[in-house]
Structure P
Amino acid sequence: MALTIDIITLFPDMFKGPFDMSMLWKAQDKGLVSIGIHDLRLHGLGARRTVDDTPYGGGDGMVLRCEPVVAAIEAIRRSEGATKVILMTPAGKLFKQAVAADFAALDQLIILCGHYEGFDERILAYVDLEVSVGDFVLTGGELPAMLITDAVARLIPGVLGGEMSAHDESFSDPHLVEYPHYTRPVEFRGQSVPEVLQNGHHSEIAKWRLDQSKAKTARNRPDLI
């Protein structure tokens, strides 16, 4: 069964384009991943399709109501297979490569895009996991949903070209970023491809790459060490 990623959003037009090119397009074309975009407002209340209201206790902004969100989840959640519902929120669990791998093993991933000031807390009874893509705040969950879809889809076997493409990269080892890469030409404006990468000795190349990963991690992401 191909992985189905269903995204619930107030702004479905934001997803036109990003999923129609490159690896995500190939993944769908091969039937390895199915991506569905669902307009939350179709489940809105009354003639105006209302999905939000003012918060109890006062405060600025509007809050997503329970009824339309839960109705949207229930309308697309499968009764069979492994399904997980996640809510995009800055207050969620930090999204990492290991989380992406867990999601890639599912049959269905439902991504709920938060918006406005927030959401009614009672929605969490219908959500499996709150997820954040970083310690910053965006105007909505649409961009994070695109990010997660890309990170998860590329881990499905057959989506990327090489068998090890999704494994030999940053965060495959949670404590290291990926080693540097080089291609032709050998010389470019005074900079040369390291000799070790040209000699064909696999054990020496493996050692060099590990050393470079450690050095790059210490320089750019010491928090991982």
Structure Q
Amino acid sequence: MNTLTQEQLFALANELDADMVGSCELPFSPIPELPNLKYALSVGVKLSDAVLKTIESAPSFVYFQHYRTANTRLDQIAFTLAREIEKAGFLAMPIAASQSLGKNNPYNGVLPHKTAAVLSGLGFVGKSGLFLSKDYGSKVRLATVLTDMPLTSVYPVIENGCGNCTACQTACPAGAIYGALPTADGERNFDAEKCSRYMKEHFQDIGRGSVCGICIKVCPKNKLN
């Protein structure tokens, strides 16, 4: 077994052009067949300020293309990190940036990336249901690597910082954001089905109704240049 440290993984993620990287131990493995995959490496890339400025009352074509490119970059980063972990003798499973469990469960994936990112101390989940990075606000995309390589959290978990802001709720054309903070008992603050239905009905000509981005653009945590 080759020697591989958590610090080396972080350094590799940075070399691969990740803008954020963190790690944590999950309460349990999201893969029932592999119960030891309870450690997570969370990586993120920042979305372009210029691209986000092209979003008005609807997503733009450049935003859709940028969104897909960011997902591809994240998948490549996660794939490479997982390979290095396996070379060191551990199991590792990269979870795609954009994931779905299929038509019977279209709004859930293997693991919510924001869960791993929050437990890694990289940010918090806001009223929009979006992950809000401590450095970049909502203008980030995430991917995750699950592994049985023991990893620990480097950063403390961040408390929710939305305060009284309801900018995302006001701007959401679908009315899918309730303007409330997520709760520990699982109470919903965002209706994914309503969001998806609106996109498919109104933005079909842009990415077949798969993106919007309005709530991302209006978040004041973004600190747009």
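We did not get these values from a lab; they are worked out from the coordinates using the rules stated. Nothing here was measured: the structure is a model prediction, and the numbers come from that model. Cβ atoms are built from the backbone, for glycine too; each structure is taken alone.
Just checking, which of P, Q has the largest value of relative contact order in percent (Cα under 8 Å, 6 or more apart)?
Details: P: 20; Q: 24.
Going through P, Q one by one, relative contact order in percent (Cα under 8 Å, 6 or more apart) is largest in Q.
Kindly point out which one of P, Q the value 28 was derived from, the read-out being percent of Cα pairs over 28 Å apart.
Numbers: P: 42; Q: 28.
Corresponding structure: Q.
One of P, Q was used to calculate mean count of other Cβ atoms within 10 Å over residues 28-35, giving 12.6; which?
Working: P: 15.1; Q: 12.6.
Answer for the origin of the read-out: Q.
Who wins on FRET efficiency 1/(1 + (r/R0)^6) of positions 84 and 156 (r between Cβ atoms, R0 = 30 Å, to 0.05) among P, Q, i.e. which is largest?
P
Among the shown structures P, Q, from which was the value 11.8 of mean count of other Cβ atoms within 10 Å over residues 132-139 calculated?
Numbers: P: 11.8; Q: 20.6.
Checking each candidate, the match is P.
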